[in-house]
Structure P
Amino acid sequence: MAIKHLKKAEKNPATGEAETRKVVSRMLDEIEKGGEAKAREYGEVLDGWTGDIVVGRDAIAAAGSQVTDQLKDDIRFSYDRVRNFAEHQRASIKDFETELSPGLWAGQRLIPVQSAGCYVPGGRYAHVASAVMSITTAKVAGVENVIACSAPSQEHGGIHPAILYAMDLCGADHILSLGGVQGIAAMAFGLFTGCQANILVGPGNRFVAEAKRMLFGRVGIDLFAGPTEILIIADEAADPEIVAVDLVGQAEHGPDSPAWLVTTSRQLADSVMARIDDLIAALPDVQAGAAGTAWRDYGEVVLCDSDEEAAQVSDDYAPEHLEVQTRNLDWYVARLKNYGSLFVGEETTVAFGDKCSGTNHILPTKGAGHYTGGLSVHKFIKVVTTQRMTQDANRDVAAVTARISRLEGMEAHARTGDVRLAKYFPGEKFSLNK
């Protein structure tokens, strides 16, 4: 394969993980031991917040009065589409029971988790859409108790009003003014609400992602959602301006957000790279600083000889967001296997999915697209199995179980079959040895 890096990243998504783990491990341990007082202390130190942690109805109403009617309509637009898509996901799976052999019925039941913790980033940017994506999806799945948290600030007198409005609109049962590791810990340990989350979901910075990873096992998590990623596959038919703008659009998330271009056209690659610096420089200072660092340290441009090579490179990266801007879109849709969410053609873009078009923006990063998709109603639902059978069905099932169990050396298992055969078919002889 003739694959050439025209720009190679100086860092990768795993850079700095060891130090992050040390910080998060210490914080989780201190909060678990110190409880609400320690979580509140971290909130004061890291967010400068000394107000109420549990958000009451008065604060929610006050936040709503600060949100313009236009923004309320926009949040509702996003909510309606995310809810609609989640409802279709929920309808795609169902309870069932089937007779596998005469007298033996097996089935599945779909049981929502009882409590979910939804993390909504509220630091550099006010991630209203993350509230919509996580809380709405949990509620459509049937979760009874949804805890949401976000970082407060003195500037807003708590959680950003638009985030708070969205949390309430989408059905959050408890809202906590806590960000970062302390917010994740509070939901996992049941602080301030008395209700421990069974699953933690939502995007966040590397500290939030690591906190979720460390807590996995004690609680469920949606996926490993670290700094956001974008990969664009483009050929000579793509518009270099749109490709460059889309790359910068994701790089502004933060200084550790990878942006990758995989192309079969050297001309397109050169044209895109020539535009990036000017596009970044035209942004406001905060966004320009984040995007500039991200492109410098994590940006890559990969030149391939063929579509197959481009698809293979993309599958190896397993990007969170994957845009395809090529002539042969259908071929790529059928060929590509590893990604969080796919955006087909230049008419759609990552930002549409991030904000309001309906698919969920909480997606796998750092290669997790090799084994999982993004947040969906299915993440909040336990698929459990059931079994029932007649006495007559034991004639075969109990005998087979006894023989396999003895082959495996599990005599007590075998005798659970023996005892039923003796009860249901007294006097009959069965071959019960391996």
Structure Q
Amino acid sequence: MSRAVRQQLLSMTGSLERANRVLKDAVSRTVINEEGVLQLLADCQETAIMMGNEIEEVYGEDTDSVAKLEEYCESLYEMTLVVSNPIRRREMQKVLVNHLKQIRKAISAEIPDRLEVVFLPYKASMWDSLESVWMAADADEDCDAYVIPIPYYDKNSDGSFREMHYEGEEYPDYVPVTHYKEYDFSKRHPDIIFIHNPYDDCNYVTSVDPFFYAKNLKSFTNKLVYIPYFVLAEPDPDDPNVQENIEHFCIVPGVLHADQIIVQSENMRKVYVDILTRYTAESGFTRKYWEDRIQGLGSPKMDKVLSTRKENVDVPGEWRRIIENENGEWKKIILYNNSVSALLQHEDKMLVKMQDVFRIFKENKDEVALLWRPHPLIKATIESMRPELWERYQEIVKKYKEEGWGIYDDTAELDRAIALSDAYYGDYSSLVQLCQETGKPVMIQDVEILDI
């Protein structure tokens, strides 16, 4: 149970204590308003029952808190029977005082003063954008941290939902996963919720389940925190072109509804603040409003990549067959990535480029191993927006896999791919920034250049 719910229960206990002081004054008089006293007792009983139900839903029936609340309710009922008797009603009022002391003591003892923090990733391949924050929360003795992967849908071209996906079984073994159907947000009211998908209903290709839209989650927590699932090139806040390029990452529901936004650097923070101040000025939001909400604390994705060592990753046997030469030594490994935007922009020309790239690496497979890792949203995006292009793209993937001379990596372990690779080649994407931070050489492919 969250700290917020604990505080709510203690606040409700305080309300009962204040009501009891009113009751004491009322029953001490020679002539009393019996109807008013009975109504006050009924209100107290309703509050106590509500508290008991709330505790039972999380902790079950066998708690001292619920037992004390039940005893209190019984005494409230007894009070209604003796309200006309001056001596007995004063005696019962004192009994109620004692009950309330025991209720407060039981709640304080049984419901610990701990934070309840929930992490809501949707794609397992993007879990690295939250993992280091979850690790810190999980290691905190005064915090209960829950990882709750949420379902998401592919969209049809008309915006309707198509196939539903749930990737809860694809997370690392060391991450305890709670199924989203087993966690009652309205009853538990977590203190903090972390999200990494900011789009709500604004994404044309995919959508998380509408229950998990940022605008809805706001009603279930005291603090909604958004951390981007991507890393961008470090911006120059003084460059007038920067804001135009980054604006569409900022003006999204997850940012606008969040109580806190954590971005990759102070420079990125400055850009976000500038863009959002300008965008929301007419709605009355000031620069200080956004400065208080946005923090340039760094990206967990970077934490994950920098902490993953080549010698510590688990390399599948079929990968080793491609990576190792006849002497058992490792070849140079090139991480190849193609992005959604480049494929949409260049279409067939990009497919030709990819085939040319594969031909060259196949011819040099004895010296170099290719690790192809396409963007995880390619399928959902291209299938929805360019169905014919998707069919041709699939043919290339099928041929690449069947020939077996290169690695095809569509797992959730981006950090493994970067750790194993000696250099990056492909389209511009967040992988470029990550590889640069680890000191790996980076080359961006030019779709116009073919080695034919």
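Work out the source of 29.5, 106 here, i.e. which of P, Q gives that when Rg and Dmax of the Cα atoms in Å is computed.
Answer for the origin of the read-out: Q.
Which of P, Q yields 0.00 for FRET efficiency 1/(1 + (r/R0)^6) of positions 361 and 409 (r between Cβ atoms, R0 = 25 Å, to 0.05), as computed?
Values: P: 0.00; Q: 0.95.
Structure of origin is P.
The value -0.98 for log10 I(q)/I(0) by the Debye sum over Cα atoms at q = 0.16 Å⁻¹, for residues 153-320 alone was derived from one model only; which of P, Q is it?
Label of the source structure: P.
Suppose you compute mean count of other Cβ atoms within 10 Å over residues 265-272 for every structure in P, Q: which one lands on 17.9?
Of the structures listed, the value fits P.
Out of P, Q, which structure matches 19 when relative contact order in percent (Cα under 8 Å, 6 or more apart) is calculated? Walk me through the numbers on the way to the answer.
Details: P: 19; Q: 13.
Source structure: P.
Of structures P, Q, which gives 14.2 when mean count of other Cβ atoms within 10 Å over residues 161-168 is computed from the coordinates?
Corresponding structure: Q.
Since every read-out is calculated from the coordinates, none of them should be taken as a lab result. Worth saying up front: this structure is predicted, and the values here are computed from it rather than measured. Cβ atoms are built from the backbone, for glycine too; each structure is taken alone.
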